[in-house]
1. Tell me which structure, out of 1, 2, gives 44, 16, 13 once semi-axes √(5λ) of the Cα gyration tensor in Å is calculated.
2. helix-only ellipticity at 222 nm (-39500 (n - 2.57) for each DSSP H run of 4 or more, over all residues; to 500) computed as -9000: which structure among 1, 2?
3. Can you tell which of 1, 2 yields 19 when relative contact order in percent (Cα under 8 Å, 6 or more apart) is derived from it?
4. Using distance in nm of label points 7 Å out along Cα→Cβ at positions 88 and 104, single out the structure from 1, 2 with the greatest value.
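Any read-out appearing in this document is the output of simple, stated calculations on the displayed coordinates, not a laboratory observation. For clarity, every value in this text was computed on a predicted model and none was experimentally measured. Cβ atoms are built from the backbone, for glycine too; each structure is taken alone.
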Structure 1
């Protein structure tokens, strides 16, 4: 496995670069994120991933180890190939991909061209635990004020409402009114349950 290449930058395009390492030119596929990180000087180091298939050996380059790690996680998901993963890392920064997976943000992942709702959900289901564990992220919620949400949820639970249904309604309320107090959340939720 070739883990990185360091050499003279011969050619630079938005989707690929050619690096000369001691007289051997390596063609490396890159994301737009990596393209934007490549300096305009002659010497260049890229972290790489070598994909070996029956019909081709393809080299993918990344400006950081984090981007390479996220790429590897993405291609481990069924239905996500190297080109789709590269498209994701071209549309979103590695941090956005990582945070989107950690928070379960299907809309963000689905915003990438070529990724539908089912694929976005599969990415999140398959990778959420890995991303939370590898990057030491506390489980993120799309709703910032969890204490008000939790209090409202437990109140509705005591009143006998279904917890999953209550949570969906509360999430919708907090999306529209992120600063809502517990009493407001409960009143709005009772109207919608």
Structure 2
């Protein structure tokens, strides 16, 4: 998916990012400052489970609704940020401009089809790794990403990079690649 986003000339591509009240598998920002979220699903069960999440079931993506959680249930960091925004007068939760699912062709084409939200785009990936746009996502809103949010993404990927270097330095030798890039047994 990263390669597909690069081909579409997206300027910023970040995997596993928390920018909203949820974690996103892939966030990309196009040249117009529009954010695209891609949720990667490997199975039908995984896809069905994702559709139960509040971002779909409570209208966070489609309508910009704020998360409703039962009293006494802990909130994640992203959920806390959105709750603070709501309490300070925000009318809508932060969300991407576009949302899509990416999945293997067999997951998407298997019958009976899974009912996906009308706003969601669909990318399929075949056995050779080729990506096809089955359905383009519908715009959720037109607001560009703020510089502060881009800086947040940059900071997170920066820290992830340095953490990966630290882990590699302290990993057992069998977990490190040799000169040819092959990992030990």
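1. Source structure for this number: 1.
2. Values: 1: -15500; 2: -9000.
Structure 2 accounts for this read-out.
3. 2
4. 2
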